[in-house]
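Colleague: Multiple structures follow.
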Structure I
């Protein structure tokens, strides 16, 4: 069998303005070949239809090969690869499911990580998450981000995939309990001890995963949900930190990836707090550094876990709908 390096099982590629994606096909064969061909078709399309084989690579001295396929938005697709010599098939390979649709990076703190209850599962099974080396169906807990319980991503992904009739992919980089200052791009990992949970998050998460992920899969936008831990922060401090974070991220990845920023200051837990974070978020949106996300402070305490800002089952459903409404609005108006 051919060892297929790309695409990976359950991987999702961001569609472009032509409603397509250029998917890299890479692998390694065990025996010599003269050319490599690939064909894809929707899962469940039946095996009676003849594959539309396309040549993606020629002869290789070290048995590795690489090429690209232009794939329309949709999925899941099944990909078949075969090596050929003297007009006959030498080896074959198969990727059971991959897709072209909508991809999002999510970041911030616990309400974008695994701190809600109960754990959620995607109902459409068209939602997947990147785990650092591969992809998996987006059943909680989400990979990479912290926490072990439930998240909003399965329900949010289902709303998007149901509406757009496309697969949805997530890269979750949220870390529970973090202040916006913990994401400062200039924080460094100390050399004399292991990093603490909240040290050098920009390097450990954004720079570790972001550039390679975006280069390979692309993304529609970065979704930022953070502010509960900054409920006592001053407006000026929060604004400067978030502005610096967004600007540096866009500079480091070399593109103006849109940020959608939620308005959140934990006011439902105590309305005396959170004004500084909310005003700072509003300012970066007003200046055009980010687009408006949902105001999740409107989700009341009955929809949260006792004594916590984290959501319960009903709260998660509302959180997903609020995020979906803003993402869909920005998609329909062409802002992302």
Structure II
């Protein structure tokens, strides 16, 4: 197979803009709506929104690659790096610490020009605990850099990147392109989602590191969005991608076979739009959650508050399938009889809704009268 970087028109990415126009217009509307909502929020809710968005991105960008990181550790790392904890909370998991640092770095420094030192720093943050690869430097191995799947001996090659010897020159050109297409650049791109789509595809096609290319490529996509919009974006691309990562990998594979990338642009703009809509729903959830605690927190004892917080940490709707007396017991370490009484009490005051009956009785969060 001949890949995009092996073709004579490599780096001359072409697309038909009007095929993505509807999604671009919707993105602009959603971005404006979210920005307006965010500005109107009280400061404490703004902070919670930012933290939760970064935590979700950190967790989901890892899950796409098959790595599962502790959400609590990531949140501690992010809050430490934002200066929100009165004292630094120890984070034992080096990867959780690093990915949390990366999320804050991307947000705080979104407007600065890209250079290889920044990319090396990002790589060190992500891979500092990996002793098996070259960290904070371009790959140099002589064997082909391939994206493969399947059992050993029966692998399917989805993509082969440029040889390592070409990486320094390729990355110099990529960095120049990224900075030239930024606001004020010589080839400034006005449409943030399109610049983000191309930046991600371009970087992934070079695959400059031994490992971590997907995670850094998604960070670059977010940086491109934020730079072009002129503010840090409030969304998680990785959450949307992870929900259907099979399609993501397939679209990426197809896009890396040609430098006519209309379908890729349409797909990735759609991902960004979906992430934007999801972000609006999350902001709405956080507002409802705040109002919920304002209404009920004086009615909760310590264990009830612990359970409610645990449920809301799972996002809208709480635990999948609601909470049962057995789950309540597992969280609080109390008897099932006491758990049942607590749940019945929470339903009586309107904090939870009881569904089912008998042994199948479970409870879900009631955040508003419409639920």
Structure III
């Protein structure tokens, strides 16, 4: 077993290795010891022929994982970039391990799954959502940008649905997640304990087939016509103009939500999504995301967004630049420039 930490638990039951994120009061937010412990355990199980399937779940009834521990990032960033960048290197490496894992990896994406939680689950081989699932990349709300492969997933969602979610920081329901490409199976939450028990002895496909259901209609897919029209514009300002021109309640609500987010983060997020579409694979997108994230950490908006949302909780961030008109295109382009010591070098698949 890896170094002991009660914040993530490991068990072997029959042929199943079970990972349980165990910070329920923080909706199982990730920190460095958790990431390292999971990485070591997956490496060990890879060499253990008795473990034939890995299952990821979260403790408590609120969700699988609310993402990285942004309070810790806020505190660490005050002392420099080294600690946050080290955490992200570890986190991204774990996401790649999960994406490449040769044994079935079943992620139970019940309840809230945000940010780093998406990285842990949405790149796995068997992704399960429920009627309680709420999946999202809300980074623009704290002056940051989607990472951990979020721009890979969103850029490959149908039409402009990923752009809509990325710029609003909105959440996808379980019924949305499968057509969006974020999940594979829809299972009632009450059936999850039985599914876990079944996976101790039953082949993965058989266990999932026994409990999975056809999901309800996707509200996001229903809204795709107006979303595709509005979000195909070349700039955030152009998107807002199109949303306003549509004039429907949904479009105006989306525009109002976008206007509350950090202007620079919005602009960088849109550019990240557009560039991610042209990149060949997850590894290349993660390398771009790391570069963008490292640069974003030097902006004042991320610290200000975390302060406003989770430290002081006044929900009144003072963004800098304050408006989209103040965002210089050169500032956006600078986020994609390579910098020594701030690049991600992933091990290539063998």
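FYI, it's all coordinate maths here, none of it is from the lab. Model, not experiment: these values are computed from the prediction. Cβ atoms are built from the backbone, for glycine too; each structure is taken alone.
Colleague: Supply the structure label, taken from I, II, III, corresponding to helix-only ellipticity at 222 nm (-39500 (n - 2.57) for each DSSP H run of 4 or more, over all residues; to 500) with the calculated value -13500.
Modeller: III
Colleague: On distance in nm of label points 7 Å out along Cα→Cβ at positions 83 and 227, which of the structures labelled I, II, III is highest?
Modeller: Largest one: structure I.
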